[in-house]
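Alright, structures below, take your time with them.
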Structure I
Amino acid sequence: MLNLTVLLFERAGLIIILAFFLVNIPQFRKLLFRKDWSTTFQLFAIFSIFTIVANLIGVELRPDNSIQFKSLLQNVTPGDSVANIRILTVTVSGIIGGPLVGGGVGLVAGLHRMLQESLTTDALFYIPSSMIIGILAGFFAKKKQHRFATMKVFDGFLVGLLMEAIQMLFILLFSPTGWTLVKYIAIPMMLVGALGTSVFLSIITLYFRQEVDTQATQTKSIFQLALKTLPVFRQGLNQEAAKKAASLILEYTNFDAVGITDESKILAFAGMGSDHHITGASILTELSEEAVKLGEVQIGNNAHEINCPVKSCPLHSAVVVPLIIKGKAVGSLKLYYVEEWRLSPVEIQLGTGLGEILAMQIMLGEIEHQSELVRDAEIKSLQSQVNPHFFFNAINTIVAVMRYDSDQARELLIQLSTYFRANLTGIRETTIPLYQEFKHVKAYLMLEQTRFPNRFEILFHQKVSENVMIPPFSIQIIVENALKHAFNSRKKGNIVSINVEQIKQRLKIEITDNGQGIDKSIIDKLGKQTVSSVSGSGTALQNLNVRLMGLYGKDAELKISSDQNGTQVVIQIPYKEQV
């Protein structure tokens, strides 16, 4: 019995060594985290090989229980029996893969064991016994699942002991050698099976604990990285911010390359492959395009799935995370490895978390930038209220009118009050109803038209509800710019047309004038930056444009066109009425 125990420990040691090497293969480690049909089949295939090996290295016993030494046990001599570690592999397959894998591996184990005895009916009981053991082990694993492993090591020992006991019961009931065999092999096989199961699980547990430690280290790096990147996106997602963020991510993580894109082009790229993933160029890979288009994390497990058009690209695995702002992907975070195997589920989770952190920081940056713009608008609004030119021109106009028409003067005073109140109200709100914006515009127009009678004609074309919501000052600023800059010194025939309509799910605001047009040298800059001009700097239009894109995205950008016949400014934003 001692010799048999030693021989079985040797066989179990071989299986455990194979298991140790298996756990160190990244592709197998991935299977421990995933639960799908592909994973189930792969685990079934791996453990089926294990259980066949366990049958082949079994110890053949003669009827008198003496050991017959063979290198590989392909066929069992009629009348002989076998002591092996088949049940150990079936039990572990059930614990790791669940009842389905355990039952399937048990079927393969039983069939192969029957095949060793030339498919005799005496060996038929090995099929149901092995399947029952595999299924039971799977159910026990579900019940005893532990946060650091599939099952605690001691629980594994007890389950292994129980499964071997079940096998002994089947041998006792159905084997021709019955009690003669069981009394000789029961203790060695139960001891080796239980210890082997616990050692196998301890290897898995060790790996799980290493993963936990790795995740803890990565979590610490993520927190440090989050603190470093927080100030980077204060001006939103742009090339300069993306470049700093990509360098920081490369420094604080173990990725081989990091890229950040907007919806169409590469904003920054650091690390391997930066010779052809060039900042400012269009997105190269379909993986990144799909991430932005679908708003879903995309995984590239090999170079073919990444599908970089540059064949010499060294990057062979990637996780691409969309940067979601207000439900829309505004760009992507791309994290690459040179080796395929390094992209484990832990790295995918890390990349996904990083993408979510960056998206949140970009959104916070835009909110902060919007607040700065509002504060700037408030200051400019207050300045306009105490601006000597605006204030005294309005007062002088009212005083002049008062001499011959006190009722009109009173009305102008009311409009001046309305204008100031609208300025103060607008700076406190993100959006206001259209009728409120029109009141602001009409108050301003009445004051200007009183100063310059018959100089301007303002046409309003409203084809939508007056409760549709728009950003404050969005019409007033453009109209004011038209009156100040479009007509120069022309006294008559100056027309500004304001057209508001709904096109599908969007609100279109179109403001046109028949003025002299805008100089070609500055029209492309208007709304995007300040300009050097005798008549103004374009700051108001720039702030309006930034506010629109901050609230609604790039689709809401001001569209400005101009020629010698006049200028057209178009705003398109989502259609939403006041609740």
Structure II
Amino acid sequence: MWLDRWIAALLAPLAIWLLANALDDLFLDAVAAFAWFRARWLASAARIPVVAELDAVPQRRMAIFVPLWNEHGVLRRMLEHNLAYIRYRNYDFFLGVYPNDRPTLEAVEQAQALSSRVHLATCPHAGPTSKADCLNWIYQRMLLFEEQHGVRFESVLTHDAEDLVHPEALRYINYFAQNYAMVQIPVLPLPTPWSHFTHGIYCDEFSEFQYRDMPARQLLGGFIPSNGVGTGFSRDALEALAAAHSNRIFDPLSLTEDYENGLRIHQLGLPQLFIPLHLRQASMVATREYFPHSLRAAVRQRSRWVTGIALQGWQRHGWRGSARQAYWFWRDRKCLAGSLLTPVANALFLYGAGTWAWAHAAGRGWSLPNAAHHGWLGPVCAATLSLQCFHLALRCFYTSHIYGWRFGCLAPLRVPWANWINFRACATALRTFAVARWRHQPLVWLKTEHSYPHRAALDPDYRRLGEILVGSSYLSAAALEQALATRTEGVRLGAYLVAIGGLSEQHLYEALALQQKLPLGCPGEVAVAVTRAIPAEVARKWTVLPFRVAAGELYLAGTDIPTPPMTREIQQFCPLQIRFHLVTPTDYHELASAYLPSE
């Protein structure tokens, strides 16, 4: 049969490719297994520090860079969460915004009221350009901040607007920054229901990448690519990049400046570290975020990765360097062939299985093996299939270790969908890159729309008020223990500390604002008409004052954490969505005297 002959002709080179790819993965599996053994049994391996060791290292001043484009929908919640949960004192956020992205610019201006740690960095030109270009302007804003305030940031972290920063991440980076120019915190997708197949692909692939590829890369001396988020750079490393690359710390022409910087730091001979996945207080130490849930968004994001890492990387660096570096270039670029060939392999497998089943049902001989004139083809296909099953089992194991065995066991079912997404992403990347080259146009920032995690995803990291007070240096650990031992049952810790003079009212409310992720401070402008939105007796009962209506929301200033009974009673008089704004009792007394009628 002519079709069988065509299939057999395609099958021979395809089988060789698949076997070579499977053996390549098997090599990495073996290296990762040795890395696991070495980390647990050999003293020469890098060791995860205990809490006392993290505490013993003086805290470097850190700047967290967050480049933004159309991120107004998630920015506020990201800042509220991370400001409350990060267990580190000496850091600031620098948020990069384009002047033509007005909604995000307004969101950043509002966010600055959340904390004095938040700073706006406006790019001097319209966007979007590239993420790297935005990061470079954030760096310039940081330099201006240093000049104005007489400080120096010793480390720079990069994050995105949807990231959940692990509470201990900055302390780990601070610890390892003593010896490494670049420190990478693992990145993991947040868990979703099994039915979210597209997002589940990210769970599978990131689990495998963090457990296998990155430890193997570290052990074999390959360059560590930055993940773009959860990456800590020493100031010396950034200044070395600036000196070596005409002050372009982040390459503005690259769509994957994170990958590029990992390579460039390695080429400068500076040490890099990937912190292995591990648990700390029952939570995985990793940056967590949601990834695309739809086919279109996943293709868009992955096409940018393929364009930046495989195509631009090949164009810029070729295969230069040592054989070791060339091997990692091969690992990072083989998707250009693999993603395009995998659907072909799937189609051939389905054809072979279908013709075998038809021949078996009809009681006839299977004609496809007869069309293949290579005696070695059968053993090669059998070996390839066996290795593929082995790798699928490992992927199930990696995914199960993080997301549970039920979710992990479904990894094989997600593979065909992953193959289709990767095929489309690779095809899109090739087309986009070719068109840009043909027209001599720069590649622009292919922005992925993001969503921010809901509160339920954050409960394991809830912080007590006492922990925030000690972590922010408002109170010593000894003073906290004494207060907990001496306060009367039923008396709030904060109120007790203020009453005995152990804590100022302002510091108490700053800690409460961090814990509850609420803005703090006396409102700058109060709309007199809005103050009458609820009866004065209700306002005094709950110690609140309405002060603004915007975007269908009623803004309330109050001294207490909002509760469901408070919200229900207030909404009997005003059906608008309520946004709470904490103020100290002193500030509230002044507001009530100015705007509420006398009793």
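At a glance:
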| quantity | calculated |
| --- | --- |
| Computed 31 for percent of Cα pairs over 35 Å apart, for residues 81-416 alone - originating structure among I, II | II |
| Parent structure of the calculated result 7.7, given that distance in nm of label points 7 Å out along Cα→Cβ at positions 153 and 441 is the read-out and I, II the choices | I |
| Comparison of I, II by mean count of other Cβ atoms within 10 Å over residues 297-304 - largest value held by | II |
| helix-only ellipticity at 222 nm (-39500 (n - 2.57) for each DSSP H run of 4 or more, over all residues; to 500) derived as -18500 - corresponding label from I, II | I |
| With FRET efficiency 1/(1 + (r/R0)^6) of positions 17 and 105 (r between Cβ atoms, R0 = 35 Å, to 0.05) derived as 0.10, matching label from I, II | II |
| Origin of the derived value 0.40 (FRET efficiency 1/(1 + (r/R0)^6) of positions 185 and 465 (r between Cβ atoms, R0 = 25 Å, to 0.05); candidates I, II) | II |
| Computed 17, 46, 27, 8, 1 for P(r) over Cα pairs in 20 Å bins from 0, in percent - originating structure among I, II | II |
| Relative contact order in percent (Cα under 8 Å, 6 or more apart) - highest-scoring structure of I, II | II |
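Since every read-out is calculated from the coordinates, none of them should be taken as a lab result. Bear in mind that the values here come from a model prediction, so they are computed numbers and not experimental data. Cβ atoms are built from the backbone, for glycine too; each structure is taken alone.
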